[in-house]
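Next come the structures, one after another.
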Structure 1
Amino acid sequence: MIDDIIGEYALLVKKDSPSSFDKTLEICFNYFETKQYIMKVLIKAHLSDHFTSAFTHIFITLINDFPAPWRNWDNDLQVSIGVQFATGGIINVLIGWIATDCKIDSKIMIRELMNTIQDLGAQ
């Protein structure tokens, strides 16, 4: 079931070929909002860590199939760290959002997530 959810998401991202990171987040939030019920089952079964691990593993394997103009990773270590950091963080935010019944509008979530990520680079 986890592989099916992730595989379907990967196909959607590949088909839409987002040109920006916030567009990628929009696809992500919209997709997982439609999968709330299944995700809540995974959360209640304490499988969210397994889901995060599977998601990360699949995207490390497929990252070259998903070109992104905003991503400037120069070597395999940067790819590994980037995928682990991005997927781990985003999936944890999604799980928290889904666990609260997606009460906050996805556009607000995306805006605040983008602001938070940008603040990480502030000096």
Structure 2
Amino acid sequence: MDSIRLDKYLWAVRIYKTRSEATDACNGNKVRIGGVPAKPGKAVKIGDTVEVHKGPATLTYKVLQLASSRMGAQLVPDYLEDLTPESEQAKFHAPRETIVLHRDKGAGRPTKKDRRELDHLMDLLD
């Protein structure tokens, strides 16, 4: 076996939970091989560099071996080398800041004034 479909490989090495998620990511230009956007049917070969954009980070991997069936998590390092820089990994695991606004129960839907106040608050945070 010299090559395998990209979506199948991404699923097999546990980058995506399902093969359809891997296919959707490829179709959405979130996966690149050698810096070029790749479709799900693109052939992956040993030595290729695969970049996957997940959430706020871009993860980079090098293909060490080909796999056509899903494997256990302990076997993944034999098939894939993680080349992701620390700065990108920090983005992936960074805590998300959330703003929680409390509205009294029964206060009804927010008004235009409430929306303007929320926009003003968001502008102050930026």
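A short reminder: the numbers here are calculations on the coordinates, not readings from a lab. These figures come from a predicted structure and were not determined experimentally. Cβ atoms are built from the backbone, for glycine too; each structure is taken alone.
Which structure, out of 1, 2, was log10 I(q)/I(0) by the Debye sum over Cα atoms at q = 0.11, 0.13, 0.14 Å⁻¹ derived from, given a value of -0.36, -0.51, -0.60?
Answer by label: 1.
Could you tell me which structure in 1, 2 was used to calculate mean count of other Cβ atoms within 10 Å over residues 5-12 as 14.6?
The value was obtained from structure 1.
Work out relative contact order in percent (Cα under 8 Å, 6 or more apart) for each of structures 1, 2, then name the structure with the largest result.
The structure with the largest value is 1.
Comparing structures 1, 2 by distance in nm of label points 7 Å out along Cα→Cβ at positions 69 and 85, which one has the largest value?
If we compare distance in nm of label points 7 Å out along Cα→Cβ at positions 69 and 85 over 1, 2, the biggest value is for 2.
Taking helix-only ellipticity at 222 nm (-39500 (n - 2.57) for each DSSP H run of 4 or more, over all residues; to 500) from the coordinates of each of 1, 2, which one would give -24500?
Clearly, the read-out refers to 1.
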